[in-house]
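What follows draws every value from the coordinates through simple rules; no lab data is involved. Note that the structure is a prediction, hence the values are computed from the model and not measured. Cβ atoms are built from the backbone, for glycine too; each structure is taken alone.
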Structure P
Amino acid sequence: MGLNKIRFLKSFLIVVLGLILCSCNKSDHFALNDSTPSGPFDARQMMTMRVTSSSAMSFYAAARFLEQATFGYTASDVALVQQIGMSAWIDQQMNLPASQVDWSSICCYLENSPQAGLQATNSFPVNAFLDLAIGAKDQLRLRTSFSLSNFIPTSTHPPGQSAYLNFLQTYGLGKYGDFLRALTLNASMGSFLNLNQNQNPTSCAICAFNENYPREFLQLFSMGTKMLNQDGSLQLDSTGKPIQTYTQNDVSNMARMLSGWSFDNSTKNPASANAPAYESPMISSNPSAHDSTAKTFLGNNIPAGGTASQDLDQAVKIIMAHPNVAPFISLRLIQNFVTSAPSPAYISRVASVFTSTQGDMKQVIKTILLDTEARAGDTLANANSSTGKVREPFLFTTQVWRALGCTKAPVNVGNPYARVLLYYQQPLSGVTVFGYYEPSFQPVGSNRLAPESKLDNSSMFSDMSSILSFYSYSSAQMALLQSAGCNITPLTSAYSNPDNYLSVVNQLFFKQAMPAVIQNGALNLMQSSFQPGRGNDSGLALQLASLLLSTPAFGVMK
């Protein structure tokens with residue numbers, strides 16, 4: 001570990017110790033919006049980057065809403081929400097065209113990419129997603145795609161990952177039943193969960209039913225394994241045990257209903273002979289590969305003679321009519337957008353809209369974002385310590401870069417293919433069928449849901465505390481930020497004046513609500529180891545900002 005890194009981590013420990021020692025003073029937590037400032041930094045006198053608006057909506061409320069609905073608030077987005085309101089902003093976002101990834105450069109990587117190009121190819125999908133999350137206009141659609149990818153993941157070749165992002169962008173804001181049908185025929189998913197191998201045993205010597213996709217479809221993508229009430233609570237039988245939603249026979253019969261699909265390679269690039277045509281839905285090209293006999297699925301009788309397409313339609317129709325789907329999907333979406341542990345009433349309200357609109361994702365997501373429980377914390381006095389969610393690595397990264405006005409993600413120092421923190425969470429690269437965390441995960445010693453906290457570890461925390469300091473030790477490193485369109489001038493130019501500097505940090509990253517204990521700790525550091533005027537103000541400005549970003553006030557989205 002280098003000397004600069006050691007010094008940086010020592011300073012970081014000082015800040016953390018100060019937070020622990022001062023955290024008992026609850027009254028200071030949101031002192032920046034109090035009538036009397038609790039420390040030497042008075043946020044009411046901020047002179048930099050102040051957004052003016054005639055709207056009654058506060059900067060904090062608009063920024064908090066955008067943290068939930070986008071990959072991070074910016075000053076211009078805050079001003080727009082203050083001007084037109086949250087509901088109109090959502091409608092505006094829903095009508096934007098879907099961003100897409102052009103992955104033609106990696107279409108034929110199996111044949112055409114030399115060893116030297118494999119790193120660029122393998123890193124392409126997640127870097128492309130990250131760049132869109134930072135710079136694209138359709139933030140709400142992209143955030144929806146990110147949310148769906150968290151509990152409906154794939155893990156396949158780079159072209160398949162890229163095509164899957166485009167698929168999510170195309171279908172994510174439609175009707176959920178249409179999404180499930182298209183998902184079943186998606187070539188990336190077919191490759192990941194082997195639906196292309198689900199063939200009627202009578203159609204060829206090596207053919208067999210494959211239950212992999214049907215099982216995950218039921219367990220993870222639609223209804224779960226246990227019966228739920230509309231508010232997400234478990235239904236229990238007369239002995240007090242949870243009631244199962246489906247049986248092994250249902251899985252087997254669903255596999256039969258979904259048999260006979262294969263990759264459509266008729267229009268793909270002939271140079272990619274070893275890879276499926278990920279851009280095209282799967283097709284039923286061999287009628288005998290589909291089991292057309294009678295079936296029973298979730299208590300419904302499916303008559304004999306149905307084609308692969310007809311049986312697929314029947315399966316989706318039956319599943320979408322199941323009462324579990326609405327609360328099951330509603331919980332996962334709420335967790336991804338707003339809070340890890342929503343109240344039963346919140347789940348019930350969203351599930352009701354899901355049911356009444358036949359899974360219209362636009363209406364469901366709008367309900368999630370505008371619900372009273374989501375908006376209760378827009379007033380600091382109503383802040384509730386039991387709501388919100390840990391800012392997972394991908395969202396941590398995007399908020400930082402968007403706040404600095406970056407148009408894409410800066411490359412890592414010394415590795416042009418890597419990006420800061422993406423090692424810990426790579427969308428489109430689900431480590432298991434559960435993604436990076438299960439929605440039911442509870443930290444050790446807690447009785448509350450906090451699925452994203454499963455990603456927490458000391459290495460990730462160290463990298464989070466260094467996200468800007470990585471670029472702080474030379475002008476060449478800072479140039480990497482500028483090459484990505486990032487504007488660090490407001491931070492670096494204000495560093496000579498501690499009050500102005502903290503005003504900028506407060507505006508960029510803390511929604512104008514930096515807790516007094518953090519501002520006072522930062523001021524103490526700026527009077528000692530981070531004192532300005534020693535010839536490296538620009539580097540110190542980035543390093544101190546990194547330390548402040550590692551505090552719970554930024555790390556938890558309240």
Structure Q
Amino acid sequence: MAPVPIMPRWLDLRTISLKLWLIVLAIPCIHLITILVLRDHAGPFYLWSNLDPDYWYLLDALNITNLDWPVAVHHPGTPVQALGAFIIKLAHPLSTSLELTQLVLKNPEHYLTLIHFCLVVINTLALIFAGLCTYLAFGSTIAVLFVQFGPFISKLCIKWMTHVAPEPVLISVVLVLGGFALLALRPGQLESHRPKYAALFGLIAGFGLAVKITSTGVYFLPVFILWNFRYLTIYGLTALFVMFVFTLPAAGGYGDMIAHLNSFTADDTSFGGVNNTFVSGSEYLYQLKRLSSRPAFILVLLSGLITTFYFWLRAKANKTEIQIAVKLIAGICLADVVQVLIVAKHPSGHYMIPVLVLSTLGMALLYQIWMDQRRAAGSNGRALKITFVLLFVGLVGTQTTAMVKLDKQFKQRVTKASLYDDTKFDQCARIYFWAAATPSYPLQLGDDMVGHHFAQQLSKIRPSNDFWYEIVRKEFRDWVGVLNVKAIAAQYPCIYARGSYPSHMSAALKTQLPTYDFSASCTLNNNNETVFTSGVDCMGTLIK
């Protein structure tokens with residue numbers, strides 16, 4: 001018998017019914033519209049809630065466009081930076097590097113919006129791919145809906161899809177990885193093509209690792225379906241090689257990448273520690289508990305472990321092979337455990353996004369595994385189907401409510417930020433600190449993050465009275481370098497300072513400008529930012 005081709009002939013699209021197309025395209029279209037609307041309502045990328053890490057990804061994309069090494073390589077994030085560079089160049093194919101730099105620095109919001117749109121389109125295509133793969137594997141529309149619901153499973157995923165950051169790309173990576181893993185479940189696939197699948201999974205994993213190294217856990221997904229030293233070796237070596245290839249545009253920063261990885265694994269600074277110890281034990285256990293508490297995560301992990309154990313016992317008793325689908329659900333459990341063990345070391349909720357998206361693949365697998373079991377027992381599985389339909393409806397209702405709340409939150413942030421009008425203080429030295437929602441601050445901080453490669457150009461096109469305070473190094477800076485704040489104050493009749501961490505700024509001003517009287521009276525109630533003024537009132541009128 002001829003081997004089954006590793007890739008289907010994409011069904012011969014003429015054989016796909018209109019009903020199936022409507023089902024497969026429904027969630028991707030909703031995703032495209034929803035994320036674009038939320039991005040619009042989230043306001044400018046320079047808002048305090050939006051600028052990190054979007055602006056340094058834009059400026060490092062510009063570094064690559066100028067044939068310089070990207071500098072902010074700790075994710076590493078190289079594919080995202082390279083994609084940004086490609087989009088910028090594609091938008092102006094005949095422009096020189098100098099012209100591109102001027103265009104981007106004068107209108108960074110336009111290019112961030114353009115890059116973000118491309119990321120959303122890639123997500124949408126990945127959703128369509130995952131849906132088609134699911135239908136090919138199971139022929140179940142319920143399974144298709146669950147797999148495609150992955151990007152909506154958590155408000156955290158939805159929020160980060162409004163950013164220019166690694167997370168939207170990682171969501172696409174997980175969907176594609178899951179799609180190919182489902183294709184491997186088809187009869188004869190692994191028997192005929194296991195080495196090719198190992199290399200294919202390695203290609204996807206290597207790309208994902210180059211996007212963000214903290215996503216490592218999710219790439220344990222195919223371990224059990226490949227379970228063989230040879231194939232796991234192919235998988236691992238391919239992943240490492242592909243990661244190396246996709247980080248080549250940042251080869252000049254390999255030393256920084258390694259240093260960051262070492263700090264990530266070897267010390268406890270994420271918990272406020274100062275010693276080179278692995279981690280504080282009690283704090284690590286607390287973070288494990290906190291990160292594992294998300295309902296979708298813990299539901300799939302526990303259900304997956306129970307399912308794996310049950311079918312393992314049954315296979316052992318019957319002396320038969322465990323189903324490949326059960327091995328895949330075991331892989332999801334392994335990926336969950338490894339990811340939470342990694343993230344608990346440097347606890348940040350969005351590091352869990354890859355396995356959160358993977359959880360809906362787990363739900364689809366659980367549905368299909370138990371439905372097959374019920375059918376084998378002579379049941380039509382009606383009760384199981386109703387249970388999973390109700391679960392999906394519940395997820396849709398819950399996450400729709402979450403998206404409405406998030407949209408409202410976005411609008412409130414934009415409104416609050418717009419209440420401050422910095423143009424009233426054009427005659428003052430405007431000093432911004434983390435994370436001022438102004439057009440200048442993210443360019444100031446972003447240029448600092450990417451090696452000050454654009455300092456001279458920014459000094460010529462941005463306001464000369466815009467300064468900033470770097471809260472970690474405790475430095476006052478203009479567009480090109482460090483300044484004594486007394487020199488800044490001497491040049492202007494008034495000072496206007498704005499940002500979200502007032503304690504840092506207040507201490508610096510009191511220490512370095514002790515003879516100046518600063519007031520926070522211009523700060524608006526219930527606002528995320530604090531304003532300090534000296535020599536000027538809240539309407540921008542000088543105080544004599």
If distance in nm of label points 7 Å out along Cα→Cβ at positions 140 and 524 is computed and equals 5.1, the structure in P, Q: Q
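Thinking of P, Q, which structure, once FRET efficiency 1/(1 + (r/R0)^6) of positions 180 and 260 (r between Cβ atoms, R0 = 35 Å, to 0.05) is computed, gives back 1.00?
Details: P: 1.00; Q: 0.75.
Derived from P, not from the others.
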Structure with the greatest value (metric FRET efficiency 1/(1 + (r/R0)^6) of positions 164 and 244 (r between Cβ atoms, R0 = 25 Å, to 0.05), set P, Q): Q
Out of P, Q, which structure matches 20 when relative contact order in percent (Cα under 8 Å, 6 or more apart) is calculated? P
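Kindly point out which one of P, Q the value -14000 was derived from, the read-out being helix-only ellipticity at 222 nm (-39500 (n - 2.57) for each DSSP H run of 4 or more, over all residues; to 500).
Numbers: P: -14000; Q: -20500.
Answer by label: P.
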